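What follows draws every value from the coordinates through simple rules; no lab data is involved. These figures come from a predicted structure and were not determined experimentally.
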Structure P
Amino acid sequence: MQNRKDLRVHCNIITRIARMPENHKKEVNEKDKFMIEITNISVAGIHFVSNLEIEENGEYIVELPINNTIEKVNCKATRVYIQDGQYNSGARFKEMTYDTEKSIRSYVYKLQLSRRK
């Protein structure tokens, strides 16, 4: 189960995100995806920076490059603020499968261990 107090790790992951389609299907058009930089990650969510507007409480699908695969994860932008002309957003993951959560948790812990060396 996700917890706000889960381990959070600073990172610089460049990936893609898209606004959740109205019918909540997982697949979105390639043209609707745009680049973001994830600056920290936990099993509960991410903080990211975007040049494009992010809607607070908006729902998105983020592509997380984890363990040589792309995990597509639903998330909700819980807070948004503008700094230096960019949109900064905290987003909470939602509706993850057990395997996806397990992959993210493993990735976060491995990333944390690699930073301690």
Structure Q
Amino acid sequence: MLGFDQAFFGLIAAGWDIDDFEKPGASRRMPFQALVAEHVVGVFDRERALPAPLTVAEFNETVLASLPPLQREVFKPLTDAQVSQVRELRSTLEARWHALPVGATMEVTFPAR
């Protein structure tokens, strides 16, 4: 959907352990794409608390503002379609999660569809 193959799940597939992300200095070992993905996820997460979704331009501006200067230069803004797809998938997954009986688990196949 966003084309990130070196973000969290890509790194897990490449052999990283979940605990590796918590180790001191982990962010210095992460590929640029993983760092950008964290900022993108953060903006999507913060957006949920807003009364209305950000426009795509506002979304990209918010991501850019959160990145260090050198990373801003290589950030590729998300498209309208990408932002819409993420929002739709998030909504679908949240609905599935809330529909689960107490104590049940939810499995998600990756890449998520």
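Assign the value 48, calculated as percent of Cα pairs over 18 Å apart, to the correct structure from P, Q. Please list the in-between numbers first.
Details: P: 48; Q: 58.
Label of the originating structure: P.
Here helix-only ellipticity at 222 nm (-39500 (n - 2.57) for each DSSP H run of 4 or more, over all residues; to 500) was calculated and came to -5000; which of the structures P, Q was it taken from? Considering all the candidates, the number was obtained from P.
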